[in-house]
Structure I
Amino acid sequence: MKKITGIFVLLTMGTCSVMASDWNNYRVTITNATSHHVITPPLIVIHNRHFKLFEVATAASEGLATQAETGNNSVLYNEVDGARGVYDIVSDSGVIVYGNKASYEFRAPKNAKISMTGMLATSNDAFTAISGKSLPKKSVSYMASTYDAGSEANNENCAFIPGPPCSTTSGNERATVGAEGFITIHGGIKGGSDLNPAHLDWRDATAIVTIDRIDN
């Protein structure tokens, strides 16, 4: 697991600082709430209120597009690493299979925000995410929304999809013709090609993100 942690961090505006005494320890647990999707290794960013990992109705960064299409979060990690307003980045290499959960620990200022992204592997470019959520005094759970990165057309063809039941040797080509071109709320799996909506569609949150403050 890759991790960056700070002890004394200047805020984005450069007018004040966060002292070590204002930091707390936290545990974040991501639960896969789908019935058949695999969530690829998530990227978790701890940041101040000025930083945004992504925004709806804007074009996805190359890093986010890469994660949403392939599950590889390393390009997005490199984009975020060292960005103004970022306190901590947590990046794991393990997937979260449906019905399972994964936990990660980090240290952050009490007024920090948390964002998370992870691909739904059996999709063209769907990702489950939270954006700019507050850290709790004790514990809180957030329902993760599902977004379309807009970087690939939702053709639901296994030649363009890395997750099961599609073959890992398909090549996962990139279908840019017909892509939205900007991030939207995902419309779900429609069927008509290689994906079965009875197994892979969703109606509510695709992940639950629970954050617990740990005693210092």
Structure II
Amino acid sequence: MTAARPAGSTRSGRKRAAILEAAADLFLKQGFSGTSMDEIADLADVSKQTVYAHFASKEALFAAMADGLTGAAAGAVQLGLGEWTGGASLAEHLTAYAVRQLQVPRTPRLMALRRLAIAEAERFPELGRALHDGGPARAIAGLAEAFSRWHREGLLDAPDAHVAATHFNWLIMAEPVNRAMLLGDAAVPGKAALERHAREAVRIFLAAYGRGGSPRGRGEPS
């Protein structure tokens, strides 16, 4: 039996990966309107017909590029989120998640992607939708799944897990993201300040959604 090839190991897969990488480089440097499919094909060293064989339109290519970038970030942030087993307190588990969420999405490419989607929102709303679906919506869905299970297990008081996940997500992200978007990446606090912000966000969240009087490991450390 022939062993299965890793994703992207075929010639077609390699071409698709090269197109997506070229698209990310050009879209994030030149903007959506300022980038042509011809330029993407040239940088990827493929024909324009090959680009269209993989992606029906520039909008579809942008959406796939955004999904790839945000999907990789979401995977890194949510790694192990729902696997809490009680070894550490739930507060510590959520704080570790919050620190990852503050650090991973603030890579230069992801911040440039966010700025690009906002800049093009009026003319190309589908670009913002692609970023929203792959970024905040995906993060909130992952949180909601974990919160729903922890509610059933009596660890959280979160009957509407999606609302709780939305509150938690934006307790973490609102201030740092607003600073980065409006004042530039240099205005975002350093690692120690972000960790303090994460701990405070978790404390506030558990004050609202934690089970009162729960033993250590189910809420904040005693």
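Data overview
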| quantity | calculated |
| --- | --- |
| Identity of the structure behind 5.4 (criterion: distance in nm of label points 7 Å out along Cα→Cβ at positions 110 and 158, calculated), options I, II | I |
| Origin of the value 27, where relative contact order in percent (Cα under 8 Å, 6 or more apart) was derived from one of I, II | I |
| Structures I, II, by percent of Cα pairs over 27 Å apart: label with the highest value | II |
| At a computed 1.9 (distance in nm of label points 7 Å out along Cα→Cβ at positions 102 and 182), which of I, II | II |
| Which of I, II yields -2000 [helix-only ellipticity at 222 nm (-39500 (n - 2.57) for each DSSP H run of 4 or more, over all residues; to 500), calculated] | I |
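Values quoted throughout were computed directly from the atomic coordinates according to the rules given, and no laboratory measurement underlies them. Because the structure is predicted, anything quoted here is derived from the model rather than measured. Cβ atoms are built from the backbone, for glycine too; each structure is taken alone.
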